[in-house]
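In what follows, structures are represented as structure tokens.
Every number here is computed from the coordinates shown, using simple stated rules; none is lab data. All values derive from a computational prediction rather than experimental measurement. Cβ atoms are built from the backbone, for glycine too; each structure is taken alone.
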Structure 1
Amino acid sequence: MKNVISDMDGVLYRGKELIPGAKEFVARLIESDTKFLFLTNNSEQTPIDLVRRLEVLGVEGLEEKHFITSAMATARFLHSQKPGAKVYVVGGGGMVSELYKLGFSITDNDPDYVVVGKTTSFNYSMLKTATRLINNGAQFIGTNPDITDPSPNGLEPASGAILAALEIATGKKPYVVGKPNPLMMLIAKNELGVHSQDTVMIGDRMDTDIVGGLEAGMDTILVLSGVSSRETIDEYPYNPTHIFNNVGEIELDKL
């Protein structure tokens, strides 16, 4: 039986709706004592937020330890590079919380890093400050590259849109920690204490989940309940190891 690292949006739920088979899939993970983690490029929410979100949707038994967000991955990466550094944040409470947990100070006074994630409070003042700090030598870090996120009213701008504005303003490219960077997969594998050859990555996007899992040396499962479809697979020069309509079809003992 494989260890499991899985995406969430498009795999377990779409917006406020649970995907068929998701509740049963999570129950099988827990009952079979499978080592698993759910990854999300969402940097706004904390693990407890995700636990409660899934409880509202009817998925029970999950704990904070079962989640890694791009905010958590970014904070861990920076901690490995420069513990206790000063950081200016363009992002939500989830990002600030994870940085504080690992001992970073949040400031706009000569920071070592400018860290950018999605935030609904983004404004011109933030853009101006971040531009100045990056131009003055702060390292430019992004939590994830997603340009848009799904919402009840259609697509809305995400972290990648803010990163693009800063990239144009500064002429500098960010280092992006979240998927498809295999670094996030490595952090997840280290958290579980498992090896690539014994682990499978489940996701709904060929351009983030599947390529990230592939580059991290894992088998991959594409579920057709989110972004990618059978018709769009041929647009990419790589293939998933397995394809299922949704996670409800995955038999853990056959992976």
Structure 2
Amino acid sequence: MPANLPPPPLTALTDLPAQMASAGFAVLDAASSAHLCGWPAPPLDWCAHWDDLPPDRYLRDGGRYRRRRHGCFVIEGDRVQAWPHRAHWQPVEYNALHGGIERWFEPLAPALAADPRWATMLTGLATVAAGLQASPRWHAEAHVFRIDTTDGIGRPTPEGAHRDGVDLVAVFLVARQRVKGGETRVFDARGPQGVRFTLADPWSVLLLDDARVIHESTPIQPVDAAASAYRDTLVVTLRRDGFQGPQAMLHP
């Protein structure tokens, strides 16, 4: 990692339950992330899916910097069921900028969602969520994001520091190409305590207990204005009480 980027405070996989219980967040390096997700190695071949993302048509700040796809799944034990495509919805209490509206994003690439490694990733994340709160069923939403610098700056979290209204948030860093910025900040939701660091290792993952911490990522800028620059992430949220929707507690 370049010296000017504050490194993440990495957690050993064996210490993950204790770290989540004490701090409400943890960062795993790529090897530990792969082990958690049941992968023999990080899925580098998935990266091609980030080159085929449609623009986010819902950005209320007028920006053109975000591309994404979205999919929903239900996890019960080792069983993962793809859910029919649906809108992504958040209440304004959790997303003041884009909350309160149904946002219909293009679905995940079928080849990605059908990959057996996708299911093992979701069940691995469900084990982390179960350590926070027991539940027989988890409702997962997956977001494939590219933030670029088309307009000179890209905002990974245009809504600012926030919670998502779920139980667990997982942010996989997929790629950083020719960008500066994109610092991750995690704060205790009940006070001023917080940490700041930069995810730079492809397929490292930030895990967040959404009830206890708020998070954000700072804007990115290009290192070279003449070259394309972007930050790719995979964000997966898990929630016990159904998918979020205009009516509370939308259970499948």
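Here distance in nm of label points 7 Å out along Cα→Cβ at positions 16 and 200 is compared for structures 1, 2. The highest value is that of 1. One of 1, 2 was used to compute distance in nm of label points 7 Å out along Cα→Cβ at positions 128 and 208, and the answer was 3.1. Which one was it? Source structure: 1.
Here distance in nm of label points 7 Å out along Cα→Cβ at positions 64 and 88 was derived from just one of the structures 1, 2, and that gives 3.0; the source is 1. When distance in nm of label points 7 Å out along Cα→Cβ at positions 144 and 216 is calculated, the result is 1.3; to which of the structures 1, 2 does this value belong? Clearly, the read-out refers to 1.
For the structures shown (1, 2), FRET efficiency 1/(1 + (r/R0)^6) of positions 56 and 80 (r between Cβ atoms, R0 = 30 Å, to 0.05) is largest in 2. Each of 1, 2 could give percent of Cα pairs over 31 Å apart, but the derived value 17 comes from 2. For which of 1, 2 does helix-only ellipticity at 222 nm (-39500 (n - 2.57) for each DSSP H run of 4 or more, over all residues; to 500), calculated from the coordinates, equal -9500? This value belongs to structure 1.
Structures compared: 1, 2; top value of mean projected area of the Cα convex hull in nm², for residues 192-239 alone, i.e. the largest, recorded for 2. Suppose you compute relative contact order in percent (Cα under 8 Å, 6 or more apart) for every structure in 1, 2: which one lands on 25? Going label by label, the one that fits is 2.
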